[in-house]
Structure 1
Amino acid sequence: MSATKLCTSCDITKPIRGFDKDGTKKDKLQGTCKSCRKDYRLKLSLDKFNLTMEKYKEMLKDQNHLCGICFVDEGKSLCIDHDHLTNKVRGLLCSRCNKGLGLLGDSVAAVKSALNYFERCK
């Protein structure tokens, strides 16, 4: 196998480490590089929540590129957190905090209950 591959999206030849695996492909790699796939997923999210790239960058700047809950920079893109009933964007979260809110049903009562539990168990 070649040590490089041409991305079908950006038409740039890149090292194979720049492509995700795909067992269904002849060369076992995605046709689109990781960077283009990441950009595409972000564009889908921005479109879903009716956000512009400028607004997204403004939100990142306002949060110092950190998760709105844990204030950690994982070196990855932050998730667009939103209210599942209204679809209103609340902010940007790391995937761990975003999943945590989702697992708690986006419920203020559940988050408060979890906090009370932690405080009782100290």
Structure 2
Amino acid sequence: MMKEINRSIGTLSLEQLVRFAGAVQDFNPVHYDPEFAKAAGLPGVIAQGPLTVLVALDALIAANGAANLQGFQARLKAPVLPGAPLSITCSAEGKVSLKAGDTEALAGTLISSQAAS
């Protein structure tokens, strides 16, 4: 069983997206150039998918402790824009949802290390 959580986890800033792009060498302009992103049909700059997953995973580890987690499976469902309020829920069964505003951006399953025993 996982610890149930339902909390706000802040926002991502454009600076965080740019820093992450540098760290992982992902220089796709949709992550830092608003005009390029809009020309590509997006509402604006969007967070990298792996950054979105890491933000969710960080909140889940903070709530449950790394030693209590065996794995995490996630599917991205919508882009995350800088400044969007992020919130995460996790049921006792490990069903995870990360929302950016009112839109579900990630759905997943957290696997407890006790479940793997």
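Readers should treat all values here as calculations from the given coordinates under stated rules, not as data from a laboratory. Quick caveat: nothing in here was measured; it's all calculated off a predicted structure.
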Just checking, which of 1, 2 has the largest value of percent of Cα pairs over 19 Å apart, for residues 30-93 alone? 2
Winner on relative contact order in percent (Cα under 8 Å, 6 or more apart) once structures 1, 2 are ranked, highest first: 2
State the single structure among 1, 2 that was used to calculate helix-only ellipticity at 222 nm (-39500 (n - 2.57) for each DSSP H run of 4 or more, over all residues; to 500), giving -12000. 1
From 1, 2, which structure was Rg and Dmax of the Cα atoms in Å = 15.0, 50 calculated on? 2
